[in-house]
Each structure stands twice: as C-alpha cells, then as structure tokens.
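Below, each structure is written out as structure tokens.
Since every read-out is calculated from the coordinates, none of them should be taken as a lab result. Everything numeric in this text was worked out from a predicted model, so none of it was measured. Cβ atoms are built from the backbone, for glycine too; each structure is taken alone.
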Structure 1
Amino acid sequence: MVRPMPVTFRSGTAADAPVCGKIGYEAFKTIAEQHGFPPDFPSAEIAIGLYARILGRSDIFSIVGECDSQIVCSNFLWEGDVIAGVGPITVLPAAQNASLGRKLMQSVLDQAESRHQVGVRLVQAAYHNRSLSLYTRLGFQAREPLSTLQGPPLKIELSDYRVRQASLDDLEACNAVCRMVHGHDRRGAVTHSITDGTATVVEHGDRITGYATGLGFFGHAVGRTNEELKALIGAAPAFTGLGFLLPTRNTELFQWCLAHGLRVVQPMTLMSLGLYQKPAGSFLPSILY
C-alpha cells in the first residue's frame, strides 16, 4: 500500500504542459500495456502538444498536484457547455494508489458545482477496474458501453446524404440536431471545431440532419438516424487518435462499420453525473463524453 503523499494542488499554467504531457503519456501507456491495449498517445511529444492546447484554453479548468515542487498529477474540466467533460486525468505511475485520483476528481466536481453545471460526463477505459470503481463511488453512472474503432478511410458516399465542411452559419442547425438527440446542445465544442476547421455537416432533404466535430478520440457526432453517421464516417479523411467511439449497443451501425473493414481497438464506458437524457437519435461520443 502506498502511503499518503504530501501533495499540494494549484491551477495549471501553460508552462506545465511539458511535464503534464510527459506524465500523461507515461501514465496512459503504463496502464494500457498492463492490459494489452495500445496507449492513448503514440509519443510523449504528441501528448505534450495536446496538454499545451488544453492549458492554453480559458474554457478549461485545470488542476495540478505537486510533491516536493514536482508535478505528479493533473486533471481538467471542460466548462464550455451546459454539460461539462472531465479529462484527461493522469497520475505519475510512481505516485499512483495514493488517493490522488480521488482528490483530482473531487476538485473538478467541486468546480462544476460552483459553476452550476447541470451535468458532468466522462469516458473511461473499460479494462481499468480501479477508475470504474472510483467514478462509481463518486456518483457517476455507467450509461453506454463503447467500442473504439479504427481503420483506413472508407471513402464512401451515401445517396441523398451530402457531407461538407461546416461553417459558423451552420451552428444553430447543428445545435438543433444535438438538442433533438441529447436534450442539450454542445455549442462551445461545435464552435471550436468549426473555427479549427475539423467540423463537418451532413445534409439530407435540403437541411442539416447531422454533424461531427471530428471523427476521432476528441470528436463527437450526432445525427437524426444511423444514415447520417454512416455518411459522416464514410466521408472522414482519417480517424484521429486511437479512433472514434461508437455505442456498442447500436448493433446496426456497429455491424456496418465492421463490414467496411473497421476494427475494434478497445472497449470504453460512457459515464454521467447529473442531467442525462436517453439519446433520441444516433451519436458518437468524444473521449470527454
């Protein structure tokens, strides 16, 4: 048993990115390899780049823990929408099993409560029993089993479903689709993805009936039916990161993806705390929710 560590917590800064990124790479790599799965980040450099972007955003709350003036852990709360997302949460492998994960999670949950967020969500690696147990003890409920899918671009077009790059003029239509499916929109995430040039929309019957902020680990998608998601997946130039997350219970879409050569990389679990509405359409969550 690891003894409690004298850790102090503070807000993260842009200068923390190299250390937090390196810890994130090592922590995810260690736990994934213990279970025979690929790491979330292919290299420390890519992880550092991600943490630099996260720590540079004003709509993401960050917390880092230090022991003897050295960073040993960090966590983030994505506050830009009515539902907040959590992660990545990481603890230096040598400092794990010292209750730091619980303290990091409690910090972001306290932040969410202070901001009156109506809900908090996260996605956890289904093979990681300890994180599943921790989140459940903190009040999260498992909502959807997910399968991470990867493979070469499909280059498929569906008849009567046109996919194109999204613009800010499409924002309200995207929000309307998300509200129809989830009961809330994700305006902040969609706006960022449109600005970054990663968002796409699918049109059917002369109106927008689905969109994706990106097809990959940090992207989410919603559509009125599975056909919208097939069109978005079929048009994606690549599936970034480990791949995109598909609700495993959506058998029809899951079978379609497998039939077109995509493969399962790892299982994950969507979890929620607070407001949650059973989806009324098709969706792909991001690694945040």
Structure 2
Amino acid sequence: MTGTPHVTHLPRAFAFLMAAHVCFVLLDATGKALARDMGIPLISFVRHFGHALLMLAVLAPTMGLALVRTTRWRAQLVRGVLLTGFTLSFFTALRLLPQAEATAINFITPFFVMLAAGPLLGEHVSWRRWAGAAGGFAGMLLIVRPGSELAPLGVACVLVTVACNIGFQLLTRSLATSDDSRATIFLTSLVGTVLSAALLPFQQAWGGWPEHLGAFDVVLLAALGVLGVVSQWCLIRAYVWSSASFIAPLVFLQIVWATLSGWTFFGQLPDGLAAAGMVLIAASGIGAMLSEARATRRA
C-alpha cells in the first residue's frame, strides 16, 4: 500500500497531497462546527468509529486478521492513546479558537519532531533543523502574543495537541519499520473508538449532548469518519508517487487551506501579526526541509 513507486510522478503526488490537505481541513472545520452544539467525546467517538468501520468494510475481506496483526502491541496502544488525546484537545481548541490560528500553532509539531528524532531515533540533528525550529517557534509566539485576544484555554489545548502529536509522529516513524501501515491506522482508530466511548459519560461536562440532532448534523457526523479515511488514503498515495523530501515541505501549505476554511465557513481571519507568524512558521519549515534535502543529495 505504501510501497516505492516504479515511476515518480510529481504532479500526481502534488494533487493527492492537496486533496489530503483539503480533507484534513474539512475534517477540522466539521469538528469545529459540531463542537458548537455538542460535547467533544461524542465527536471524537464518531470520528474514530467511522474511520474504523470504513477500514473494516474495505480491508477486512482481503486482509483478514492481518488488519490487527502487530509485533508491538504496546507501541500501537500508546499511539492510539496519543491520537485520541490529539483529537480531544484539538477539537476542544477549535471550539475556542479560529481554525487558522489553531492549525498554525499545531504546525510547530514538525520542528519538535525533527529535534526529538535525534536523541530518540538516532537521526542527525543539523543546524538547519535548529534554525527551522527557532523560526517556527518565533512564528508561534507572534500568534499567541499578549494582546492577541486568543482564549488562553484554547491555546493550552493546542499545546496539549502539539505534545500528543509529537509522540504520535515519533511512534509512527518507529512503527513504519515493523508493522503494516494499514494495520497501524486501523488499530489506532480502534483504540480511539474505545477510549472515546469510555469518555461519553463525561459528555455533559465536556460540552453537553445535542438538544436536537437534525439531518445536517447526522451528515456532518458521518463526514468525520469518511474524511478521516479519505485524507489518510490521499496522503499515502502522495507518498507512493513521490519521495518524502518532496512531500515534507509542502505539508505546511495546509496552513493556507485552514485560513481559507476559517474565513469561508466561520468568517474568521487572522490579524496582521498572526498572519506574519503563520508565514514565518511555513517559511521556516519549508526552508529547513528543502535545505536538508539538498544537503542529503550532496552527501
């Protein structure tokens, strides 16, 4: 599913990556819209359960028990817990913050992953990574500066999201060498379903149950699972048709899509300094990764 392609096709990879970005952003926007009327545990449960159900329907007939086969149950369990924490904290943040700002703050994650990959995974941490991380952190400070009028609780939730995401990404790198990516994605959604279901008794305290669940709300809830699966599939296809060095810098373009989504669906646009912070985060990430790729090719 994620094997190396016989032919590199960059335009096709770019198209799949942009489709993945749009699906990710629509997933966030859907969660933000639902969070106005209902608690986060239910949103998280539907998101993970729908994801698991669709994968089960599509892959179980051909993969069978291979869909749950792993040599590292503990790592898979921790990865699922981290993704559930990511989902709960980020959807809570989206309820409190504009989508663009929440997404941009979350995008400091790649910098910390690059730095943590040195001591934890044995990867070399170059000055380029340190420079990119410094630029990304400075961009985040522009967004959450005093006087930015962002809800402190929302900012705190995004920082919890970042912490969960760092661990999630590092475990994803580690598991990629030992387990089938399809099994990893399915097991993660399965853990997310169980944990979110366990939190449903706290739904009332975490936003409440919806007073009225209309047809449009049902469509939005169903869309959570569909968008989750489609976004993952498009991202995997992008890697099939190109190298990671091509994909990695372009990931930061998702900030642009998140800004457009926040404006289109919620009428929210970042102020000048916040927009400058977003540009700095994206530019630092793209610059660091392109520089790393060039250095690797020269070596």
Structure 3
Amino acid sequence: MRERLTIALQQLPNIGEVTSISAQGASQWATFYQVSTNDNTFFLKCTTGTNHMDLSLAEVKNLQLLSRSQTIQIPKVYAHIREEGFSAILMEYIESLSNPTTADFRTAGRQLAKLHRCTAPSFGLAYNNYIGSIPQVNNNGSKVAASHYMDDRLTPLLHRALSEGLLSSNEVCKIEGIYHRIDAIIPKEPPALVHGDLWSGNILAGAANKGIYYIDPACAYSIREMDIAMSLLFGGFNQAFYEGYNEIYPLIKGWRTRVPLFQLYYLLVHLLLFGTSYKSAVLRCIKPYQ
C-alpha cells in the first residue's frame, strides 16, 4: 500500500518529493499516515473497502463545507486521491498537544456557536454522508426538526439494528414509542450547521498556541443540541467550552433534559459499529421520555 500511495502522491502538483510515509494508527474504516516531503509534512487518511470512494468523498465535502463557514478551525485539505481499491485525503498535519487549555476550550466553544448560527431553509444536506462508516441520510429536505430526527437519524439505524439482530422487534417498538413526544420535546429552532460527530477524539489542540482543530465531521444542517449531546456522551469537554458557547448562542432552557434523546442517535451508531455492549445504553436513553 505504501508503494501505491507514494506513486499516487508523486503525481500531485506542489507537494514536493515524498521522503517517507509512516503509519499513524487506524480506525475501523481508515488507515492514517504521516507523509514527509522535502518541502512539508502532511496527514494522509486512506480508506479501502467497497465504499471507500463514497466515504472519502463525503468527508472532503464535509470539510469544504466547514471551511466555507469560516467559523471553526479545521485541517486544510490539499488533495483527494482516487485510485482503484482505495482513496485518500491529503491534509494539513497538525502538531498537537495532549490536552487543550481552558482558553482553547472557551474559544472552541465560541467557534462552534458561530458554526451553529449558519443555517439553511431545511434540515439535512444536498448529499448523504457518513458518521464513522455508517451511512447518514440527509437529503429528505425536512422543514421540521422532529421529522428530521425521526426520519433521517433514528429510523434508518433502528431498521438496520433490527435487520442485523442487534435489537429485537420489541425493543425497536419501545424506542419508536417515544416518537409521538419528540415534536413537543425538540425546540423550534432553525436548522444549524453541525459538526455531527463531536466527541473528544475529534478535536485536536494545535501546538504553538494554534487552538483547537475540529476533525472527522459528519456534517448536516441539523439540530444544534445534537453536537452538545455528543460532546457530553463520554465525559464532556472542559466547562469553559460550554461557557464560551453560551456567550455566543445560548442554549434553550431545558437543554439538559434533552441530552439523552439526542445521545440516542449516537449510541445507535455505536451499537451498529461495536455490537450489543451498547444496547443497554441505547435503551436507557428512552426512559426519561416513556
């Protein structure tokens, strides 16, 4: 693979001669590399598999959308490599710190609030994309937040979980049993441009006081509290992040009571990715609304 990557990279203009490609880890759906040339250092995210082109193309579109918003800080995209059997995104290499500072978190919260101020006439996007390797429906064009959340987010994952034997038909019925309440629960706010997969692994603290970078987005014009709920799923960010956010775009009263509802989507994603160890957490999410 490294030989094929080197050949593909050398065909790109203006990156210099490739001097080394070193592995930097992997996820279930991608392998990461540090690419050094005689001019610069880059980060390369390489995807293989039957849907590699769709995955990488969606991520490029997501990053371009966030870049155009001029709100949050993201790595620069230099190239999208498309080859038989694999595709890759060549990006800015971020020298990162182990922990963001309190000031970094406050600034990042303000930036996210500005991102959420970006809106659109309807929920979703012109294209479908992915959260991790799970397809994410965006192009139904719903004008109502509750319909978007049920039809574009929950229902496709519930059907897949049922078909894969991860949830029983009775468990799916229990979850769908809260649908009649969702419209009354979700605030009537305009669609917000969201990161879409906002957990601690998807933020990087840049060295040399460069602040926080947001990575691996699963964008859509969606419900802004979904980003907040996801950020709290595995322990939450520094409190300064939420303080900074509320300085720019205060959350609607009662937002904490809605956190389990929006975490339901992300836990369904984890159920599909990692198996039944997440089933109990999925079912706990609906208890406050039964």
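Below are the figures for this structure:
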read-out: Which entry (1, 2, 3) yields the derived value 3.9 for distance in nm of label points 7 Å out along Cα→Cβ at positions 138 and 202; value: 2
read-out: Per mean count of other Cβ atoms within 10 Å over residues 42-49, the highest-valued of structures 1, 2, 3; value: 2
